[in-house]
Structure P
Amino acid sequence: MTEKDYEKARIAVDAVIFTVQDKSLKVLLHAREKEPFKDKKELPGGLIRGNETAEDTLKRKLQEIIGQQDIFFQQFFSFTEPSRDPRERTISIGFIALVNSENIGHINEWYAFGSLPELAFDHKKIISRAKHYLKENVSSLIVKQFMPKQFPLNKLQEIYELIEEIKYDNRNFRKKMITSGIVEETPDIEKNVSHRPAKLYSFKI
């Protein structure tokens, strides 16, 4: 093989930023400002600069988009289909980033996973792969990113059910969370609610 057989490629980062709001798993998208796919929605991301790692690029983008970079993220897959970008060969490193809805603005830019608009490039495929990764790797560490410091157990159950796409028995879920040592009871209860205030818990880990 000769040097011509090895195609040069650009390397980019695409971030699937998830939050939970109104009992729905949502993804951050914005409209492209130029061709190709002008005005279609796309994931936040960008090319890796010469002096950056993929993680450096992601942190820079998170700072630009959300105003902070100390956000939980994990690399989940690399997308290498030769024709994924019509301009030139571009490899994308996919990351998930998880954000508590209490810490975000620009609510109109968040779209429910189950009703995404038409997207640029292969970004729908990237989001689908990210959701599968989230489901297959759900843990207290992942769920914790969506939760406030204190919470009733029914809210914790709601997050698990959204990610895993299953329904838990309330009593069994409470027992599992408490006996596993994942959460601990606090002396506080819910405030300003229309129903009987529930006890509040916090993560032990």
Structure Q
Amino acid sequence: MATILFIAENRYDGMKKERRKTVETIPEIEGYNIELRTIGMLKANIVAIVVMALLGVLGLMAMYAIWGDFSLGNPWNGMLFIIGFWVGVAVHELIHGFTWMWVTHSSFSHLRFGLLRGGVYCHIDVPMSKRKYVVGALMPLLLLGIVPFLLSFATHSLWLMLFGVIFIGCAMGDVLIVWAIRHEPAGTLVYDHPTEPGCLVYRPKPNA
């Protein structure tokens, strides 16, 4: 698969040099079939709500066990939290984009940001291995969700814990997308879907 992936990425190199200004068609690669891997937004939202509720309860229990209270601290922290939330929504997508840029050695011109079905999204028009795709898909979960959640217990910050819980929930769609391709080999070629929550998997044709 490593050899196949290398050949496929080389065939795509010429396409990476041009930025498509409109919603692009799915790029085809000779010798590959394309399979759709998308998720339902209703399912993603339900999972997010359940996860946030469970983490919120567990977080409060842990905070009380460590510090003995749930103090919110300075009232201005609430205002900072609101500002931080909206900044975090944008940063979530930037983390996707810049991580994928880094792992694929692509330029910013290959990224597209926008609104889709009431949510913010980031799309990159470069096929990549599943391993690279997963790194970019889950990086916001780590940096905006898991890290703040864990740091909140060391800093005694209920606001930071809430921030982490919310952004872990916001990443559940990404987690479900990764779950949908969990059985694919690490080197499988994947392309982020330009208009749907999910991706496409390139599978070598028989005898290709």
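Any read-out appearing in this document is the output of simple, stated calculations on the displayed coordinates, not a laboratory observation. Predicted model only: the values in this text are computed from it and were never measured. Cβ atoms are built from the backbone, for glycine too; each structure is taken alone.
Out of P, Q, which one gives -17500 for helix-only ellipticity at 222 nm (-39500 (n - 2.57) for each DSSP H run of 4 or more, over all residues; to 500) as computed from the coordinates?
On the way: P: -8000; Q: -17500.
The correct label is Q.
Taking Rg/Rh (Cα atoms, Kirkwood Rh), for residues 39-78 alone for each of P, Q, which is largest?
Numbers: P: 0.97; Q: 1.19.
Ranking P, Q on Rg/Rh (Cα atoms, Kirkwood Rh), for residues 39-78 alone, first place is Q.
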One of P, Q was used to calculate FRET efficiency 1/(1 + (r/R0)^6) of positions 47 and 175 (r between Cβ atoms, R0 = 35 Å, to 0.05), giving 1.00; which? Q
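Using distance in nm of label points 7 Å out along Cα→Cβ at positions 111 and 167 as the calculated read-out, with 1.5 as its value, let me know the right label among P, Q.
Label of the originating structure: Q.
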Given 0.70 for FRET efficiency 1/(1 + (r/R0)^6) of positions 71 and 95 (r between Cβ atoms, R0 = 35 Å, to 0.05), calculated: source structure among P, Q: Q
Answer label among P, Q for the case where relative contact order in percent (Cα under 8 Å, 6 or more apart), calculated from the coordinates, equals 21: P
At a computed 0.80 (FRET efficiency 1/(1 + (r/R0)^6) of positions 127 and 143 (r between Cβ atoms, R0 = 25 Å, to 0.05)), which of P, Q: P
